[in-house]
Structure 1
Amino acid sequence: MSTAITFSEYGGPDVLTLSQVATPEPGPGQVRIRVRAAAVNPIDLRIRAGLMQGVFPVTFPMVPGWDVAGVVDRTGEGASASVGDEVFGVASVGGYSAYALLDRPFTKPAIVPFETAAAMVTVGEAAYRALRHLGVQPGRTLLIHGAGGSVGSIAVQLAAARGIAVVGTAAEQDVERVNGLGATAVLYGEGWVERVEAAAPDGVHAVFDASGAGVLADSVALAGDAGRVITIADPSFAEHGVRFTGMDPADRSPEALPHLADLLAGGGLDVPVGRAYPLADAARAHADLEARRSHGKVVLLP
């Protein structure tokens with residue numbers, strides 16, 4: 001038996017409980033890791049609250065979380081990593097735990113902290129995937145909504161590094177940081193369209209919505225074509241003819257992860273970890289994230 005966070009009913013953060021669960025055993029191709037860090041993502045909160053039942057059905061008790069980093073302590077037949085390797089990736093069953101299984105472990109560069117590696121997994125892959133789908137060419141202008149958030153800030157860095165001109169909507173407290181990442185930051189909220197037009201006088205060629213803030217209609221108008229707009233956060237996407245990416249596992253880009261890890265190791269990508277909590281404080285981590293008391297990625301330390 002080993003320690004994990006579980007919940008046995010939908011509800012608020014207080015349904016999260018420190019529990020004893022059966023220690024998972026790796027099957028063929030899998031590795032088991034001693035988890036050193038597990039990221040907390042907004043989707044974890046929505047699943048816990050019962051808001052994603054149609055997309056992510058839950059069998060109780062559930063161990064939440066996917067993004068983990070740690071040290072391999074047992075391998076299945078044909079696994080691609082060895083005992084003692086430092087790896088990261090997507091847990092096949094519950095990441096908020098002392099031990100987790102990885103179907104596809106990726107080597108963690110020694111210079112990258114476990115917390116940072118875990119924090120990068122979902123948000124980094126989402127940013128990489130959205131840019132891949134949009135196919136924006138160097139010299140073009142990309143508008144990123146939510147450029148100060150975890151996904152948006154990575155997308156800003158990746159796009160700017162490719163020679164794409166980036167305009168990013170952000171909260172006032174994030175403007176300076178977004179500008180420092182390589183974008184031209186504009187305040188979101190009323191009047192954002194006019195501010196974007198002033199920042200991009202030659203027009204916007206594509207839009208990535210990482211905010212879900214009801215901006216799709218105006219974004220389509222700015223881009224001139226719904227096919228040049230993509231969202232990971234707005235459930236009204238179909239009303240606007242916009243693509244939603246992220247629900248279909250086959251749509252994901254796991255090949256992004258070793259590339260992003262190399263960028264982290266070389267200083268070409270910044271993924272700030274805002275706060276780390278002991279595993280036992282998972283409920284407090286959820287509560288703080290819901291109340292927007294946390295800035296930067298939140299991780300749990302088993």
Structure 2
Amino acid sequence: MERWHGLQAVPTGWGHCVVTIGVFDGIHRGHQSIIAETVALARAQGVPSVLITFVPHPSEVVRPGSHPPQLTTIVRRAELVESLGVDVFCALPFTLELSKMPPDEFVHSMLVDRLHTSAVIVGENFRFGHRAEGDVELLRRLGRTFGFSAQGATLLAAGETPLSATYVRSCVQAGDMDTAADVLGRPHRVDGVVERGDQRGRVLGYPTANLRAADWAAVPADGVYAGRVVALDEWGRTVDAPPLGVAAISVGTNPTFDTRTRRVEAYVLDFDADLYGAGIGVEFVHRLRGMVRFDSVEALVGQMELDTQQTRELMG
């Protein structure tokens with residue numbers, strides 16, 4: 001899969017293509033359905049499939065400070081898109097100028113002049129252009145003018161709830177990792193770099209990897225979770241190897257020690273290598289319990305033993 005940063009990366013002599021556009025944070029099952037339609041149509045037409053996403057999140061540009069919790073880094077998003085068979089992943093810088101572009105100018109400049117688009121597939125709730133004035137019907141009309149087809153894909157739903165990144169974020173923030181995984185099609189993961197913490201876990205016999213999460217990461221609700229830890233390379237890409245191991249993961253401020261900093265700490269079972277400075281991804285699979293303040297260190301260690309045992313049982 002080719003990776004483009006902006007449409008200035010379009011190669012000379014580029015022909016036609018089928019395009020899908022959206023933020024695609026999380027690449028959940030709803031996104032996967034839209035992407036599958038795009039890839040299938042591109043193959044039927046014998047042209048490349050192109051996915052356009054935006055960096056940063058448009059809301060951060062239009063309303064600074066309103067960036068929603070991020071389900072996937074842009075690197076992770078590209079990995080997931082590649083696994084779905086997309087030919088080109090384009091991370092389009094979202095600027096204030098782009099946000100003010102009228103819908104017809106956006107379509108002509110981005111889709112017609114640059115990409116020579118033959119077809120566009122988007123979610124049926126897709127909006128574009130200045131003040132989100134454009135919708136799927138306008139996209140169809142512009143397509144008839146400029147010579148491409150446009151369709152709005154039906155959104156998948158869980159019961160009466162449409163599958164969306166907003167829905168996944170609400171599940172993650174509530175600690176409902178089972179529902180989040182059902183919508184995503186995989187466990188929710190938080191990526192980052194291991195940094196030195198208080199090293200209190202090592203003293204207690206449970207050395208943890210203290211994660212400095214990526215900016216705006218969607219960190220689950222405070223509590224203890226069972227999950228896995230995977231290795232990332234220097235660019236934040238998943239290393240193509242088995243996970244580093246099953247992990248008992250703590251999220252919160254550690255009230256037993258009156259710690260005020262909220263942290264993600266993963267105790268990787270049966271693993272003793274030094275991870276400081278390494279990139280890792282922490283997958284949250286099951287929520288074990290909420291965060292509790294213990295009356296003594298001994299009581300905390302006893303609970304950690306139970307958490308570890310339960311993690312081993314749940315994760316097999």
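None of the figures in this text is laboratory data; all of them are computed from the coordinates on show. Here the structure is a predicted model, which means the values were calculated and not measured. Cβ atoms are built from the backbone, for glycine too; each structure is taken alone.
Here are the numbers for this structure:
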{"quantity": "Comparison of 1, 2 - label where mean count of other Cβ atoms within 10 Å over residues 10-17 is highest", "calculated": "1"}
{"quantity": "Of the structures 1, 2, the one that 1.35 was derived from, the read-out being Cα Rg over 2.2 N^0.38 Å, for residues 74-121 alone", "calculated": "2"}
{"quantity": "Among 1, 2, structure where Rg/Rh (Cα atoms, Kirkwood Rh) as derived comes to 0.98", "calculated": "1"}
{"quantity": "Comparison of 1, 2 by mean count of other Cβ atoms within 10 Å over residues 130-137 - largest value held by", "calculated": "1"}
{"quantity": "Identity of the structure behind 5.3 (criterion: distance in nm of label points 7 Å out along Cα→Cβ at positions 34 and 226, calculated), options 1, 2", "calculated": "1"}
{"quantity": "Among 1, 2, structure where distance in nm of label points 7 Å out along Cα→Cβ at positions 82 and 242 as derived comes to 4.8", "calculated": "1"}
{"quantity": "Which entry (1, 2) yields the derived value 1.03 for Rg/Rh (Cα atoms, Kirkwood Rh), for residues 2-169 alone", "calculated": "1"}
{"quantity": "Highest-scoring label, criterion being distance in nm of label points 7 Å out along Cα→Cβ at positions 66 and 266, among 1, 2", "calculated": "2"}
